[in-house]
Structure P
């Protein structure tokens, strides 16, 4: 046998069980931090399901938010070309560093992944860009057991960042998952539903009970798979304006759309201008935003944008909440 031709040994991934986690935390005299949303997935089958749903290969650069103890990170590292994992907790970062030391394709960042609620930390974006550029044709993906308290801004902001993931495969609260896949007229349908579905395909892969986590959260969770669709994105003339418009239209979801639009465009459009747009799009005074399908929302958005251009003369108008 020629030992030079042997495949390099694959580093071991520790099984993330309650026994393993409680022992490691006890060793350092710590408990999971509720403020950082530390709920660890303890079912190895579900950890592997996240990775398999992400469909990773050696061409992928994976961003993981919430390194935790590094068990899921290690699974990603066995399948992807590069993993960039972000952990805000200094103690978890240190413990995970020990677990992930054998992997030479894992970059660990100890910081908040968000600069603020509306944008990603530039250091995280820069790290992803650097590793994407390192090898021609690399693909960016998000895969993670997301901390519940930052799941919404992570998903929403990544879709508006300089680098948009080809896919996002994440564990989140089931309530948030329901919002991401919600249909018009349902109680979960809102601005996030419209924003994400306008440029992506979304589906819930698996619903999970609290018992598969340690400590147990008070709510059900879900693995969701989101596929970015550039062809959908290309149909929206001004993505930033559309994002702001959708948020404004759902700010008071139970009010009639006319009232919400008058408030959203206050100082930019008069009431008569709002009425002209709604009449041209054949929407009566009792129309509510929560009833409107996504293509109708896109049509309305563009009609209001064109009216702003007409009234203000600004070829690139903005809404107040942009």
Structure Q
């Protein structure tokens, strides 16, 4: 005879009470706990909205370039951020400069991280001569100050042909070394794990193991490496711009500070000219730093916490 077991109302209530929370609930709990990531994303979102809304409401194609408005005007209702020595509306300059600086960082970060991921996977997973070659090149180039090489490269290019995309490519030339080293170390660790050995025994090919088993576990590291690459790209482009090696016609944040320095803005009482790009640069770096700190919990199992 088959017995039929009927759960008591108390057991059903207890089961419903301890149901596993949804993915949205877990995400919200994680964001509430990880304040660094939330604050960093909030600052980045505010800067993005500033640039997007400003581009839609202000004629940056005209006002962000010389001889557009009356020069050397302090902040006023007509010019909220003032104007500079060259007759540019600084509000338009900041709107255009923020997104141009971000574009350089994003391109450099994407190229550096992408190349680093590919080289790191090839070096660690296949080993042998491939690993020796990639690791040797990386170890030789890493101790060399990358910024000095970028200064030499940027200084040897015709200034009239430099655009924000040219600058992004220059900055990304040496941005792959750090990600390559990190990805190689992580793949070396992951490929010895039990789930990879099980995948090999089940008949999965090398590419299938890389894309289905190893790569998903590497996503937090890749994301953290990308954020670090964006930070490094913006910092390098800022350094080149402050040295006068950027696309001088474009209102990049670094270019704006360089022009203010060349015209001795502080000594002439034009305090608002270097103030806004400096503030924007600080916000960008603070945002990326906080995001990187927040992502460290995802990428580092030692500090990762669960609900």
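Points to keep in mind about this one:
- Structure with the greatest value (metric mean count of other Cβ atoms within 10 Å over residues 68-75, set P, Q): P
- Origin of the derived value 14 (relative contact order in percent (Cα under 8 Å, 6 or more apart); candidates P, Q): P
- Taking Rg/Rh (Cα atoms, Kirkwood Rh) as the criterion, the top-ranked structure out of P, Q is Q, with the highest value.
- Of the structures P, Q, the one that 0.15 was derived from, the read-out being FRET efficiency 1/(1 + (r/R0)^6) of positions 84 and 132 (r between Cβ atoms, R0 = 41 Å, to 0.05): Q
- Parent structure of the calculated result 22.2, given that mean count of other Cβ atoms within 10 Å over residues 116-123 is the read-out and P, Q the choices: Q
- Computing helix-only ellipticity at 222 nm (-39500 (n - 2.57) for each DSSP H run of 4 or more, over all residues; to 500) across structures P, Q gives -22500 for structure Q.
- Between structures P, Q, the greatest calculated value of mean count of other Cβ atoms within 10 Å over residues 156-163 is seen in P.
- Set P, Q, criterion FRET efficiency 1/(1 + (r/R0)^6) of positions 140 and 196 (r between Cβ atoms, R0 = 25 Å, to 0.05): the highest-scoring structure is P.
All of the numbers you see were taken from the coordinates with simple rules; none came from a lab. Keep in mind it's a predicted model, so treat the numbers as computed, not measured. Cβ atoms are built from the backbone, for glycine too; each structure is taken alone.
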